[in-house]
Structures are given as C-alpha cells and as structure tokens.
Structure P
Amino acid sequence: MALDSRLLAVLACPVDKGPLYYLGDDGGLYNPRLRRRYEVRDGIPVMLPDEAIEVAAAEADALDARIAAGELTPTFTA
C-alpha cells in the first residue's frame, strides 16, 4: 500500500528536519544528507532515529543519481 500523498507532504527526517525521498513501501524513506533510510511497516512510516538504516555508499550513490535525474522527489521543499 502506497503512502498517502498528504502524509508524504508533511514527513521530515526526525534528525535533521529536512525532506525525505519516498522509495515505495519496500524501500521506505531516504535521507540523502545523512544517508539513512526509514522503513515503512504495514503502511506506517517508522520515523524513529534509532531504527533508521544506514545506507551503504554504493546504494546511496545510486539513489543520489536518481534524485539528480528527477526520478525521486522530496516529501516537501524548504
């Protein structure tokens, strides 16, 4: 189940308060500044800093390239 667009519009990283990039329910929400990913479990974003997953450099580079290409959009713009 995809996250509601209204929810995505207000989601921010709990650590740096910046926008996230939605990767789908299987991929979660990605923070390129901290190279962390927050899981989505049963349609609910798990926004707990202690449960964030560190993204490996190669995966982060691939995600950053998708962001640069416009394939992924931020949850909000500052």
Structure Q
Amino acid sequence: MDIDSGQVMWLGVKREERQNYGKNVSNTEIVPVKLTFLSPEDIDMLSSGFTRREVRKKRIIRLFKDGYLKRSGSKQ
C-alpha cells in the first residue's frame, strides 16, 4: 500500500468485528487504513482565506469518514 504526501497509515479494527466481553486486541482483526491527513484542498482553502479552524473542522470530518469507510479490510 503506497503512502502519498499528506497521508498516514493507521491500524484500525475491522468494521465487521463485534465487541464481546473479554475480547482483547489479540483476538481482534486489525486492518491498515490509509488516511489523508493533509490534502491539496486543505492548502487551497487556507490560501483562499478560510480560517485554520474551518479547515481543521473539514479535515477532522474527512478523517472520521475515511477511517470508517476504509475499515472493511478490502484493498484501498
């Protein structure tokens, strides 16, 4: 899995995994997730006059959505 500039690799719990009493990480399927931490759109927004707070809010939403959608365990 290639990582581009502005992206990070994160290990997440596979979306289909269910929680159970006594279940720990060693019994949980973990999948690598590629998240875009800083995108060209973020840089464009900053240079267009958006505040850092507005861009940060957009980035956080993107990270959560990408993390959820990409945790299926399929190739990205």
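Coordinate-derived values only; no laboratory data. None of these values were measured; they are calculated from a predicted model. Cβ atoms are built from the backbone, for glycine too; each structure is taken alone.
What to note about this one:
- Answer label among P, Q for the case where distance in nm of label points 7 Å out along Cα→Cβ at positions 26 and 66, calculated from the coordinates, equals 1.1: P
- Value 2.3, calculated as distance in nm of label points 7 Å out along Cα→Cβ at positions 34 and 50, assigned to which of P, Q: Q
- FRET efficiency 1/(1 + (r/R0)^6) of positions 42 and 58 (r between Cβ atoms, R0 = 35 Å, to 0.05) from the coordinates reads 1.00; which among P, Q: Q
- Computed over structures P, Q, Cα Rg over 2.2 N^0.38 Å reaches its largest value in Q.
- If helix-only ellipticity at 222 nm (-39500 (n - 2.57) for each DSSP H run of 4 or more, over all residues; to 500) is computed and equals -11000, the structure in P, Q: Q
- Origin of the derived value 0.20 (FRET efficiency 1/(1 + (r/R0)^6) of positions 2 and 18 (r between Cβ atoms, R0 = 25 Å, to 0.05); candidates P, Q): Q
- Relative contact order in percent (Cα under 8 Å, 6 or more apart) - structure with the largest value, from P, Q: Q
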